[in-house]
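Next up: some structures, all given as structure tokens.
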Structure I
Amino acid sequence: MNESELLKIGRPIRVTCQATLLAAGAAFLSAPLAAQVSLATVVDLAQRNSTTVRIAQADMDKARATLSEAKDVGIPSLLLGTGLPVFPETGFTGSPPSIWTATVESMVFSVPQKHYIDAAKSGLHAATANLKDAREQVTLQASTAYIELDTVSRELETARQEEGFAGQLVSIEQERTEAGVDPLNALLEARLTAAQIKLKREQLEGRADTLGEQLAGLTGLPVGSITPDHGSIPEIPLIRGDIVAKGLAGIEAAQMTARSKQQVARGDRETNYLPQMSFVAQYNRNTTLLNEVNSFFAKPLPANNFSSGISVQIPVFDMGHRAKARASSADALRATVEAEQAQKQNDVAIAELTGSLRELDTMAEIASLKQEIAGEQLKTVLAQLQLGNGTGNGPGSTPQLSPKAEQLARIDEGQKLTESLDAGFELAKARLSLLRALGHMEDWLHELHP
């Protein structure tokens, strides 16, 4: 084979390699790069990206505008109007023809309007509390998902180590079974242990993917780009249900909403009985173009006209306003009952979380002790395998441990570590939930942002 033929053969190989490298590079660039992201960063991004928080922010802006609208009725408003006749007018039209008109109006006295202003203030207070409650809820969701992802990541690392130990256990049992030392049942049990560990590892991987999706949805970051930083998770304050509650922002929002509706209902009721006074001033620039208005008056129509006065409205009989007052009262009653119901539900939640927190605290302590015991047992097994059990080979002596004892001890230690991590996460989750129920979520935010 000559050199030209070799070059012809090598060219497609080089092209294929280049295409492979380009495809691999594109796949690498398109895949999200996972990096450690602190819990504080995740919480901040979640609060900015949350639709609930943005809706609450819009509600607060609307409540602020509503308060300004209720207050500004006392500020004189200036209205300008103009109108030129299209066709010549015939006869008396009933109003002086004007080129343009300027009107100034403002409310001078209204007792119901004072209640409407108070209602708008309470509504703004409720919207502010609702925004705070939305931020705390997002903080709870993001913190819980982040801590769980950190826990699952550590458990997944342990499960992969257990899977390696289980593979070694199966190999050892395979050799011992073939040598006739152990029965086939021991090999099957080893395979069952390996399969169970594999299943647990697959379940943890699925849970990690789900949590990654959840955090991506909360923060707006690409899926799979968040790697938890265990060092960024501060210690959760040791809080109990018997401490003084600060008041949940959501309950405060419900109470202020009820108060706002009560003030609106009071204003609607008093509208039916109390008079209102308004100031009105008007200027008209009259015209005699395309009309015969001067033929109906003893004197020519003046071009400049100005009038002012106080308008007093005294309610005598208005069934529409009375029906509106009844509807406002019913709405206020409903909001009051809902606020009371929210308070009772939160009290029940505090009681339940307090009881479960004591139980979870004890379970976490038990799991931690089991992990320590498993670690000590592993040390004992390793020492006996290295030095022997020291009891001799006579009758009644403890038989020498086999190599599979080490793998079983390591697997048991990994399982106990996983149980301890699970118990620790459930305890942390309960503590965070109790913090929120007691209105102390700001303490956790201060821990995140010292």
Structure II
Amino acid sequence: MKKQALWHPVTQMKDVEEHPLLKIASGKGIYIYDDEGKSYIDGISSWWTNIFGHANPRITEALTKQASTLEHVLFAGVTHGPAEELADRLVALTPDEMTRVFFAGDGASAVEVAMKMSYGYRQNNGQPEKTKFVGLSDGYHGDTLGALSVCGHDFFSDLYRPIMPENISVQGPDCYRCPYGKTRETCEADCFKHMEKTLHERAHEITAVFVEPLGQGAAGWRFYPALYLQKLRKLTRELDIHLAFDEIAVGFGRLGSMFAMDKAEVVPDFVTMSKSITSGTLALSAVMTTDAVYDAFYGEFSDMKAFMHSHTYTGNPLACAVANTTLTMFEELNVIETNRPKYQHMRRYAAEKFGNHKHLGEIRSCGFISCLEFVENPETKAAFDWKDRIGFQIHRAALKHGAFLRNMGDVIYFLPPYIITEDEITTLIDAAYAATTEVLG
């Protein structure tokens, strides 16, 4: 008998022998249903995308209507209404400096587009020596080789380092295990000194710094103060270095404002966005940038300055139509305000339920994200042996209690669809608590 043909992402396929894959047959609202009809609250919005729930009728209607008109057309030298509308709406939603929109396929592709734009800007403007990119330790920007080269998360990149571009990783913020003994509320971003030293020493060769603004997702939702970003923006301006915000995970309301740059009160040179832009329906990403960057590629055909980058599905009409409906729903449902009491309840109830757990290291929250880091010893903050896979065990146990959660190491997080109710949030956290008790007591 043949082994199964499917090879799944970030999955050790040998695990499947002991832990069969969860086979999902359908989804409706905040729930996904397996092939036996059992329901699970989608506590992670299906990899942080599905903000208005599964099989949302308005999203489905927009997709169906667009599919009956124009499903796809090449985007090189051609345009269409859904893409034009979406670009204009994104410009209207972002700071005045964000004037140009380039569509790509997914998050990693958007990061690579921004990298190529920054590098091309330098080459076209007579700065050929500025070729390096800087990323933060434990940062994550996607799994393609270029995107990996600005990640600081060795788990994803170590194997491929010999074939990756060589870039620069800088020690980033870690507020839970702050080496300066500060808290998020009282610190002066002392940890910025690492970035400051690197930028001053290597400004002549650095073209851009890439960061996940306010929260590093793959690091276990490691939140840090806006002051770090404000210091970074000031210094990058002084040293003629681009600043790129990877808002792929945190954009479109997840941190409590439309974008993290709004919350941080910082305007970067590049913003990458994806995931929630189509409500988890279709792959689409966008890179937003400034007139200064755009103008570096503008000229006569004979100048050979055009931005030579393309994807087959760039600006796909179906994805753009769904994204436009997503933005309309944001406006009509007043999502940013409507979400506030929900995520406040999520934060409070998680603290109430887990606050006295003997292995809880930290509860941390920002907007509609709350997470729990479990450790062997909360007093010393010593982690469990990673081989024990505590977080994975909690993830598996939660399935029995009707909750679809995903761990990042020994961090369990709640990142549900925006349409979830407070009662359903309570149910989700209760299920997580039951699973945690089953694993850790």
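Tell me which structure, out of I, II, gives 0.60 once FRET efficiency 1/(1 + (r/R0)^6) of positions 153 and 233 (r between Cβ atoms, R0 = 25 Å, to 0.05) is calculated.
It must be structure II, since only it matches.
Supply the structure label, taken from I, II, corresponding to distance in nm of label points 7 Å out along Cα→Cβ at positions 249 and 409 with the calculated value 5.3.
Considering all the candidates, the number was obtained from I.
Given 2.3 as the derived value for distance in nm of label points 7 Å out along Cα→Cβ at positions 257 and 433, which of the supplied structures I, II does it correspond to?
Value 2.3 for distance in nm of label points 7 Å out along Cα→Cβ at positions 257 and 433 corresponds to I out of I, II.
From which structure (I, II) was P(r) over Cα pairs in 10 Å bins from 0, in percent calculated, if the value obtained is 4, 12, 15, 14, 13, 12, 9, 7, 6, 4, 3, 1, 1, 0, 0?
Numbers: I: 4, 12, 15, 14, 13, 12, 9, 7, 6, 4, 3, 1, 1, 0, 0; II: 4, 20, 31, 27, 14, 3, 0.
It traces back to I.
By the measure FRET efficiency 1/(1 + (r/R0)^6) of positions 81 and 361 (r between Cβ atoms, R0 = 41 Å, to 0.05), tell me the structure among I, II with the highest figure.
Result for FRET efficiency 1/(1 + (r/R0)^6) of positions 81 and 361 (r between Cβ atoms, R0 = 41 Å, to 0.05) over I, II: largest is II.
Work out which structure the value -10500 belongs to, where helix-only ellipticity at 222 nm (-39500 (n - 2.57) for each DSSP H run of 4 or more, over all residues; to 500) was derived from one of I, II.
Comparing all candidates, it corresponds to II.
Suppose distance in nm of label points 7 Å out along Cα→Cβ at positions 201 and 345 works out to 4.4; of I, II, which structure was it derived from?
Label of the source structure: I.
Determine which structure produced the value 24 for relative contact order in percent (Cα under 8 Å, 6 or more apart), calculated from the coordinates; the candidates are I, II.
Source structure for this number: I.
From which structure (I, II) was FRET efficiency 1/(1 + (r/R0)^6) of positions 313 and 353 (r between Cβ atoms, R0 = 35 Å, to 0.05) calculated, if the value obtained is 0.25?
The structure behind it is II.
log10 I(q)/I(0) by the Debye sum over Cα atoms at q = 0.11 Å⁻¹, for residues 129-336 alone computed as -0.58: which structure among I, II?
II
Rule-based calculations on the coordinates, nothing more; no lab input. Computed from a predicted structure; not experimentally measured. Cβ atoms are built from the backbone, for glycine too; each structure is taken alone.
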